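Taken together, the values in this text are just the output of simple stated rules run on the coordinates, not laboratory data. Everything numeric here is computed off the predicted structure, so don't read it as measured data. Cβ atoms are built from the backbone, for glycine too; each structure is taken alone.
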Structure 1
Amino acid sequence: MEDLKKYIRNILDFPKKGIMFRDITPLLNNPDTLKIAVEMIANNYKDIKVDKVVGIESRGFILGAILAYKMKTGFVPVRKPGKLPFETIKEEYKLEYGFDSIEIHKDAIKAGENVLLHDDLLATGGTALAACKLIEKLGGKIVGVSFLIELKFLNGREKLKNYNVHSLISFSSEL
């Protein structure tokens, strides 16, 4: 949505040279735009039964938890290794410069539960796909994969082609 796009701050060379970081804090800082974003994402799933919202560390926790509250569901965090206190399962994924992994509690999702996965940004899709695999390993059914921002030029949606992907704000180029 073009109106919300103006609340995304572009920061060049963060976290490293050559990267254009999409800062969501101006959108989060404004109560009206925060409410609009949450309402728009939640409305996209209003006709779908959702049992859990899963948010990816760390910015996916922000709207993910608010969505869970709004949608009257539970919230499940997916985190980097070693950050969750109970028994976990892990999924590794490829980065442009190596590998990383994420974890979820083994008991976070029950077989057959309908799950909405949320993260703040879709870039290459590697992290979101790894989270989808974790959810499915636990028997969850992914009813949607939601993002505040999509960087279309990185083609992350292609990795998630087997899922119902929705994003509110999109950027078609780095600049």
Structure 2
Amino acid sequence: MAWAIWITGLPGSGKTSIAREVAESLQDERLKTLQLDEIRTIVTPQPTYSEQERDIVYAFLAYTAKVLTECGVNVIIDATANRKRYRALARRLIPRFAEVYVSCSLDTCVQREAHRVTEFTPSGIYEKSHASEAAVPGVNVAFETTEDPELTIDSERVAPTEAAKVIVQEIRRLFDGT
């Protein structure tokens, strides 16, 4: 039976870099990385980042991961998921599920995000957090950490390649029994 891991943390914490390293380390043809920023471009092409919109997008993400695991595809979910309820839904839907929290100070996230260039991630997230309608996790929208994620990675102290090694070991321990 397939599994899913959700790599969560503030924007700029290193989730995508770590998810990429985990996928490369596993070299599994039955593995799909679901990056929320990519999915959001389809589900909400003109995103408002409202609570209601986030509820819909994260439910879609969790359900997609559930369907993929039921089809025998292992899943890495790369998404901020600032509310515990988003990750809790995935945990309820997916029998073999684990959460990896990427810990990083807001100052470091802001610095990283200012220099980030990706295909789907909107730029200037933290710059835009000062606008009256902004909803940036960790700034003007709460980021709710899970009390007991299966793993916590401090991305200020651990490089993505090292983080991936730890995550792959945990995947094997939790889901393969090795």
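Assuming 2.3 is distance in nm of label points 7 Å out along Cα→Cβ at positions 25 and 73 as calculated from a single structure, say which of 1, 2 it is.
Only one of 1, 2 returns 2.3 for distance in nm of label points 7 Å out along Cα→Cβ at positions 25 and 73, namely 2.
For distance in nm of label points 7 Å out along Cα→Cβ at positions 17 and 49, find whichever of 1, 2 sits highest and give me its label.
Values: 1: 5.5; 2: 2.1.
Top value of distance in nm of label points 7 Å out along Cα→Cβ at positions 17 and 49, among 1, 2, belongs to structure 1.
Taking helix-only ellipticity at 222 nm (-39500 (n - 2.57) for each DSSP H run of 4 or more, over all residues; to 500) from the coordinates of each of 1, 2, which one would give -8000?
Derived from 1, not from the others.
One of 1, 2 was used to compute relative contact order in percent (Cα under 8 Å, 6 or more apart), and the result was 35. Which label is that?
2
Rank structures 1, 2 by Cα Rg over 2.2 N^0.38 Å, for residues 9-112 alone and report only the one at the top, that is, the highest. Don't jump to the answer; show the numbers that get you there.
On the way: 1: 1.25; 2: 1.07.
With respect to Cα Rg over 2.2 N^0.38 Å, for residues 9-112 alone, the highest-scoring structure among 1, 2 is 1.
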